[in-house]
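> Presented below are the structures under discussion, each in the form of structure tokens.
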Structure P
């Protein structure tokens, strides 16, 4: 397991790389060019600038999250070929900068959704929260307004230029059902996977968050069966998965341990986080400790250990603790604690195995 930490870039992230460097066992930075709109080619000079910043701080830059997929590709519009060509060029440029994994998603309109970015937990910390009934009672426009009023940070997947087109985009999706979205995803993968494979890149799709339809929009990457279908669309190791335990863990019928064992050779990147899921479908993000949520983090790390996982991992969303002023879900302190918890589990399994033969 190769531990990484997501960072939003100089001037866009209050956490300096020098502080991340002090988290033991953290070797890489997960990064992106967040100011580049979806569909545009990433400039090579800007890629190299961020690479130099990351490497100067003592990290590698081998994982990018995310190269966002333009909505026209998801919709299957004639203009998609132009945006796919830009995507291919970006893949080639990233490969030349040493990138090995690109995380992306294929969620229509909303990349991820919460109803409260700073809900209070019992210990006084706050975390991102999803209230299912509130989503059902609001229109998409009302929810966007509510969501944006919760934070001063620009959030990935919720860029203003995307939301400005919300009405038109929602209207376009009225003609797209799940099977059409699957077809559009296959078309995209058939175009980009050969390019990624040629240049040593593994594409890693992120599951839907939350993992079920919203506002009548189709969402297709949300359980074990859908991951099985995904890897068969283009059956090549470069067509991989970002296995996110928090996203998938918001469905009680998802067996994440079983997914790790089935798709071990297709998981180049792991997001490891916990959520506490309520019977009514509400959930809140918690510490990485198994007992604080409903996702068995200990069993998940054991599964990664048992399959000999050598891919990249990062602690995903954390709580906001110790009065840290931070991007929702992406503070330094709780994610640092998360890394140490994950390494503690990993070391325990490793030492237990070694003791068998000593």
Structure Q
């Protein structure tokens, strides 16, 4: 699959070109204001912040699932992962209902809401207000964002342009990951929706990292609890610096150490927390030992279809997942159609990953 090389100096003209394409044949693209923009702004390193999970508040509610009371249909995608909801308007949820939503996403890993045109059409200021309920909004160091809205991460691909982090020399575009896991405080509840989608293809795969962990033998899980791994944003930044993805690096890349198994602060569930895109090595092990364990874990995640769910995108679908207990991969199978896929992600940060084993110390870890 070929990707177009775009340098930082070309990004403004590239955005203009996208807008012109969006107006081809006299049609005005409804979401032209949300097309990718690559500003040259620079940001300082992200500092730590105090995080309080809204799902905790929902635990004290008399009915922690009251936000689903008016749903017309609720369908579990799989027994352990994913629920599809019809008849609930996310744009109208109260603060208490958002807390309940956070708890349900933590428990199910993934929620899919159909018929959410009200939510999608409310625009950037609403997206920021929505996401801020669930945590501090992450500004991606390299991705495109709507002009003036750096808190909204965009994915974009059409017949001539792509701003996704794609690997061209692989036999597959499937790349399992948890979003920006290299941050000291990676994302928790995450919201994503497509503004434009191909007529077929472009689905998203999700996997339950709670379920993948449960497949292992108890002695192996006990061993994994003692391990911590380096997660790195360096490769992603170098990809942009090479002129791809938009050619912009707004914040210097970081590496942080996280537990290989983390504990969710609300549900208490343990989840595997490594991913092929950002995890680089296990601390304290020799290279061959680290590579063997990580490659085994990556292979297990990729092959465990019984832990996975697949989201098919229909217009006005909004998907929420918990990045702490799931991993996902885009499916880029629509390139020959030359159709546009334009998505927006709202990405609140959560707590620094909590080790499943209380004896695992991270504070004095050095990358």
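> For which of the structures P, Q does the calculation of helix-only ellipticity at 222 nm (-39500 (n - 2.57) for each DSSP H run of 4 or more, over all residues; to 500) return -11500?
It was calculated from structure P.
> For mean count of other Cβ atoms within 10 Å over residues 43-50, which of P, Q scores largest?
The structure with the largest value is P.
> Between structures P, Q, where is relative contact order in percent (Cα under 8 Å, 6 or more apart) highest?
Going through P, Q one by one, relative contact order in percent (Cα under 8 Å, 6 or more apart) peaks for structure Q.
> Follow-up question, since we're still on this one. For distance in nm of label points 7 Å out along Cα→Cβ at positions 235 and 347, the calculated result is 1.6, so let me know which of P, Q that is.
Considering all the candidates, the number was obtained from Q.
> Which structure, out of P, Q, was mean count of other Cβ atoms within 10 Å over residues 59-66 derived from, given a value of 22.2?
P
Each reported figure results from applying straightforward, stated rules to the coordinates on display, with no laboratory input. None of these values were measured; they are calculated from a predicted model. Cβ atoms are built from the backbone, for glycine too; each structure is taken alone.
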